[in-house]
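Next up: some structures, all given as structure tokens.
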Structure 1
Amino acid sequence: MVSIIGELSIELAAGITKQGTLSLNKPVVIIGAGGHAKVVFEIACARNVELIALIDPQISIAPMFDGIEHWLSDTEISKYSSNDFELVNGLGSLPGQPRRREHVFCVAKNSGFKFITLISPQAFVSQYAQLDEGVQVVTGAVIHSAQIGANTLINSAAVVEHDVVIDKHCHVAPNATLCGGVTLAEGVHVGAGAVILQNIRIGKHAVVGAGAIVTQDIPAYATVFPGRATIRLGAKNEF
């Protein structure tokens, strides 16, 4: 895991410096051109990162991508050296999907490429947090003294409290809360608005559904379903 006290500091909006894997002298290629790619694109622009291309089999018509080269296949990468640029994983993460983010990350890493650690200027990350390669922290997220594994996505307004340990390839969706001492094993998906209470352990590739409140340990590959809203129809109002 990349320590906060390391080779390169990225200045955050709050004036705090964090360590990451971003090489400011190298341009960046974003893998993907969909919804999450738009999010990381805006963060990269806010960080003054030089963007040279997107990789996606579908050409995006999003105006924000105007003027950026579009590669239709990742075979384009093979034309370049891993020293020419670094990568941003622009693929989103949804429960039930094949593990696309993980697959793309591992294939690129095996080819010698590096992923930048990308932190929104509007996020708060403690100076005592540890972020591994390719971690993404989106607008409004809060990370206290936690450990975040490689290729993990901490999405908008998510809260990661003190002493949380998150393994690689996880996704903490918007507005989810991990209370102090929570542990997520590899590949866990925590849905939007879910709450995991103190010191709970979530097993490998488990899915915590949106809005769930988790009060006990969850085994590997399990799915936690939240309570569903109940609609009760009343008599028609007469006026």
Structure 2
Amino acid sequence: MAGGDYAMNKAEPNGKPVEVVNNDNPERASWGRPLEFILACLGYAVGLGNVWRFPYLAYRNGGGAFLIPFFLMLLIIGLPIFFLELYVGQYTGIGPLQAFSAISPFFSGLGYCTLVVITLISINFMIIIAWTLFYTIVSIAGNLDWGSCENPYNTDACYSGEYDKACRENNTGAASDLTYYMRQCMSIGQICMDTGFLPYDGNYCMNVTETVPWYSNATRILASEEYYK
């Protein structure tokens, strides 16, 4: 049929012509196995927010109590929207800009909203990944400010594990053993006397008739804690 959507092909042995539909839209790829679809969903759902952001939010909002409203909203809102998005994509087989308008022209704006949200999330993740790569490289090749007590903002109570390791190289377990305290290598016995006790050995101070750990009254703040204050 000339000028139409159908073209006449060779006739079958029974004499009936075969109509072939001219479809300009290319055939879209589909999942080869259900496992591919499941892995794709996991890659879509599991990201930096699950590994990095969620533990922080749970700690900040009450720890275990935060899980109650979290799972409640997950069942009421999160999973229904998630399955709705999967259903729309699988049913229409087209991109987000056309998927919702294929259901109804009234929903065509949802496709553009989805594209805007994806763009904002992608920008946010790119910034996070860039910072991650930056700090990874600096931690290998450079000097980290949060691991040093030589910065102007550090107090006398600053403590660094790297500095303490250098102070303890020749310790023998006696009261003369050194540790990093007050931004210098100081003996355990001196720390005991500065905190109101008597020297005992490299781990304890003498409090009249009993021994107490030498760090009981010693105030030390991690360099990383002072950095992020």
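Values quoted throughout were computed directly from the atomic coordinates according to the rules given, and no laboratory measurement underlies them. Keep in mind that what you see is a predicted model, and the values were worked out from it rather than measured. Cβ atoms are built from the backbone, for glycine too; each structure is taken alone.
Before moving on, here are some points about what is shown:
- Of the structures 1, 2, the one that 33.2, 114 was derived from, the read-out being Rg and Dmax of the Cα atoms in Å: 2
- Comparison across structures 1, 2 (criterion: distance in nm of label points 7 Å out along Cα→Cβ at positions 70 and 126) gives the highest value for 1.
- Set 1, 2, criterion mean count of other Cβ atoms within 10 Å over residues 46-53: the highest-scoring structure is 1.
- Comparing mean projected area of the Cα convex hull in nm², for residues 54-181 alone across structures 1, 2, the highest figure comes from 2.
- A value of 0.95 for FRET efficiency 1/(1 + (r/R0)^6) of positions 118 and 158 (r between Cβ atoms, R0 = 25 Å, to 0.05), calculated from one of 1, 2, originates in structure 1.
- Source structure (of 1, 2) for helix-only ellipticity at 222 nm (-39500 (n - 2.57) for each DSSP H run of 4 or more, over all residues; to 500), computed value -13500: 2
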